[in-house]
1. Assuming 18.4 is Kirkwood radius over Cα pairs in Å as calculated from a single structure, say which of I, II it is.
2. Where does the value -12500 come from, among I, II, when helix-only ellipticity at 222 nm (-39500 (n - 2.57) for each DSSP H run of 4 or more, over all residues; to 500) is the thing being computed?
3. Given a value of 1.2 for distance in nm of label points 7 Å out along Cα→Cβ at positions 23 and 87, calculated from one of I, II, which structure does it belong to?
4. For the read-out FRET efficiency 1/(1 + (r/R0)^6) of positions 71 and 183 (r between Cβ atoms, R0 = 25 Å, to 0.05), a value of 0.85 was computed from one structure; give its label from I, II.
5. If we compute distance in nm of label points 7 Å out along Cα→Cβ at positions 7 and 119 for structures I, II, which one ends up with the highest value?
6. Given a value of 25 for relative contact order in percent (Cα under 8 Å, 6 or more apart), calculated from one of I, II, which structure does it belong to?
Structure I
Amino acid sequence: MFAKHFDKLNLDYSIEYKTKKNIAIYVDINGVRVTAPHRTSIKHIEDLLLKKSSWILKKLHQMDETKQLVTYKEFTTGEEIPYLDNNYPLVVTSKSNIKKASLSFQNSCFTAEIPDNYSSTERKTALKQLLIKWYKTQGKNDIQERLKYLCPKLGKHPSKVTVKEQKTLWGSCNPIRKTININWRILMAPIEIVDYIIVHELAHLHHPNHSPEFWRTVSSILPDYKERRSWLKKHGITLDLHTKFKN
């Protein structure tokens, strides 16, 4: 991935080349990101940026407003880590006799140990990765419990559920294989929002689309799904372990 500046729009953006067929443009609090097939010319990319300029500038304006909701983690003692309906304190201890960081969760508290020679960047990087790993592991257990409650209501059970990294989706479903993927970040939201994502993906086992029938199925389980969806649209940007690193 590398950065570019587009003079015509006075716009900074990053490019990542991938094995794919189409160019995609993403706008988030970190700016504009483009993924493109290998060998795609800069001119082709910037022609598309120019074509989509109204949408891009509108999204950037929205991001400027949304940034006010975002907090950045330092991963130091006293910070709180959100999980479902609670915020849990983090305690970080530096030790001279260890070589790598560790993390545990006991008595409603996250406890981390890091080598005392870690820099700020090393501390943030290590603890962020350990927390993501914890979200995936603990999240899968808690989602399985929610499935025991929600699956009978829809009459469908997935063959496999995975909690994983998903950059642009809160969840995904393969109706043929009957598998469901859940973005670990959703576990930072209240339980009713997690339930919305689970029901959304379970409904895809009935309807592999977003047809009126699909939404009627969602509504039959969650009559207030629109309110939950609106909450996620507004607050979704906050559901991450946002971190700033010094250059």
Structure II
Amino acid sequence: MVHYYLNNKDFVSGMTLRKPGFSVAPYDELNMAFYVGDQHQAVLDNRQRVAETLNFPLKQWVFPRVVHGDVIHKIKHHELGRGAFSLADSLNNVDALYTDLPDVMLAMFHADCIPIIFIDPSKPLIGIVHAGWRGSLKAITQKFINTWIDKEQVNPHDLTIYVGPSLRSHNFQIQADVVELINTNHPVYRPYIIYKKNQTYLDVLGINLAQMQATGIKLEQVHVHPHCTYDYPDLYFSYRRDHICGRHVSFIGMRSLFK
């Protein structure tokens, strides 16, 4: 049901897997998103089961509506529960969340896009980013870290970062329009275009790791999950593979005892 990155007295972090859950095909089984066409009650039951497993009440979760952009939002206490029980009260147009509050679970949807979790235990601060290829070209990961540096006085060397399973370059085929977009508007990312056997691919993971390094992050601070979502249909949803499918959430929460 859940793959943990951390589960200790201070933090709980990880991502949901595809099984077991209450959703039926094509959202089978542990779909966490209301917006994909699944039955509302099935999604709610899935969320409740995960919340109970993590011992983190659903009313303390925050679920944004991602749009493949670069908007970063700091969660305040009055926003607890946004999007947890209904799509209508989700935080809209947000692809990165962070907070310094304990007993708040930040969640981010994904099915091929890169979920990136940030922890600064010295502040403490927790955060999560949804880095699709569009958001990556907008430098959402670099902007997120710079937000912490500028607004929260974070030292980048204090961060621990977890990068979840995502669509990796060997399955991330792109067409001429994306190549032209990168060459014209984002030439710094040309080295991440891969030409192989008359096909063209994009290394979105490499783009995000480069953005981390540009802010002073060292790669030894970054824990990258080795899996490509496309390659493991029993474990992961994949929009590229299935198109109509469920969504995972990656999550990060800070326990009150830590504060």
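Derivation of every value follows stated rules applied to the coordinates shown; laboratory data play no part. Because the structure is predicted, anything quoted here is derived from the model rather than measured. Cβ atoms are built from the backbone, for glycine too; each structure is taken alone.
1. II
2. Among I, II, the structure yielding -12500 for helix-only ellipticity at 222 nm (-39500 (n - 2.57) for each DSSP H run of 4 or more, over all residues; to 500) is I.
3. Attributed to the structure labelled II.
4. Computing FRET efficiency 1/(1 + (r/R0)^6) of positions 71 and 183 (r between Cβ atoms, R0 = 25 Å, to 0.05) on every structure in I, II gives 0.85 only for I.
5. The maximum falls on structure I.
6. Going through each structure in turn, the value belongs to II.
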